[in-house]
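What follows is calculated from the coordinates using simple rules that are stated; it is not laboratory data. Source: prediction; values computed, not measured. Cβ atoms are built from the backbone, for glycine too; each structure is taken alone.
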Structure 1
Amino acid sequence: MAQLSNRLVPDRTIEKEILARLATGIENPILAGVDEVGRGSLAGPASVGIALIDLKTSDAFPSKLRDSKMISAKVRENLVEPTSNWVMASAVGHSTVDEINTLGIVAGLRCAAARAVDSLLNRGFHFDAVLLDGSHNWWTTDGLFDVGPQLPSVPVQTEVKGDARCAAIAAASVLAKVARDSLMSSLAVDFPQYDWEHNKGYSSQKHIAALKDFGASVHHRTAWNLPGLVK
């Protein structure tokens, strides 16, 4: 197997291994590839994408599908339709800024994920396990400092750089990134000083300068130590 640093093109190895294990006890198992975007942003929601696949999902995923951070905005936007058609079903959920400010970022991720799950359930879809990007299993509550909604209690496997390694997570990553970027661009119409149409709420020179000049907006994560604000 190639070294992780060289694995810039996702494949289906890990997800197929999980589905094969599930199939020993579940008929026609469904796996949810899950990724979040906006976790480190200064403003706007945290967003979670979920992409469902099963053993019948084609190996022919979109050829340009990658970790959403590794491709341009135009490529991501052009991937939405073929990616949505490739997976069995998909959904993106968003937290609110109030949820992040009041409960913290982990709760924000769970709130966003819960909304994506509800969208899938309302359309008649379920899943039997989660393949989660990263090393931290924020999906599963363990009784210690639990915050946010309870998510479906299914097996969860975390994968470091999963958005670069696993096609299902890459699909979730792209769909979530495009949805959140669109939302931030729409918010920028009423708050042009923060340059959200370009920085999408993340730290940038213009964003920090605007925080210094105009202060925080209703969409900022004011519970955080925001750069540029007068202490």
Structure 2
Amino acid sequence: MTTNGLHGIGMTSQRTRARMIERLREKGIRNEAVLRAMAAVPRHVFVEEALASRAYEDTALPLGMGQTISQPFVVARMIELLLNGRATLGRTLEVGAGCGYQAAVLAQLTSEVYSLERLAPLLEKAKANMRQLKQFNVRLKHADGQFGLPEAGPFDSIIVAAAGQQVPPALLQQLAPGGRLVLPVGTTEQYLSFIERTPQAFVETRLDPVRFVPLLAGTQ
């Protein structure tokens, strides 16, 4: 009885995950490597048990402590911007680990992910989720993400899961030549910013309107 029940849960997860991937295609995600990475990560593992039935909806869900797990489309969109035209993300820094979901997706596309979280309880949750999935190429650290992780840089890809009023200067400094940075910027009105480091300068492209939790200073 128990075995059949677990099998049923697994089959339901596979079907709902497949529908999530189809919705991502319909909304414009074209990079097959990104779609495979999204399909490989069981999002229901990362959400609160009471919300597990909604895990594959295209919506942000609450994590507690005023934080959310990002909408699947936004995760896929940001990672697609980082990856397009490249075989791998290379050395990657994530600011705002949350429950670890986005880091787990990033880890499908590179061998090196460094992820920072300012809230210790969320960091512990992310670590537990990574252990459950045996995702061992993600290095999690309790830190103020605005300062990046200079001892591990420079980074080929940087992704930020919270919105600041401006691009943190430390993150630009830690971007490798040819590297890419994607992050939300703004307060009341936010937009997605995509920045590439060329030999001459940092080149910014302003993209979609988005809604993220604020990028806050310090650690708790």
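In table form, for the structure just shown:
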read-out: Parent structure of the calculated result -12000, given that helix-only ellipticity at 222 nm (-39500 (n - 2.57) for each DSSP H run of 4 or more, over all residues; to 500) is the read-out and 1, 2 the choices; value: 1
read-out: Among 1, 2, which structure scores highest (criterion: relative contact order in percent (Cα under 8 Å, 6 or more apart)); value: 1
read-out: Comparison of 1, 2 by mean count of other Cβ atoms within 10 Å over residues 32-39 - largest value held by; value: 1
read-out: Among 1, 2, structure where volume of the Cα convex hull per residue in Å³, for residues 24-95 alone as derived comes to 101; value: 2
read-out: At a computed 16, 15, 8 (semi-axes √(5λ) of the Cα gyration tensor in Å, for residues 88-151 alone), which of 1, 2; value: 2
read-out: Origin of the value 0.05, where FRET efficiency 1/(1 + (r/R0)^6) of positions 16 and 208 (r between Cβ atoms, R0 = 25 Å, to 0.05) was derived from one of 1, 2; value: 1
read-out: Value 31, calculated as percent of Cα pairs over 26 Å apart, assigned to which of 1, 2; value: 2
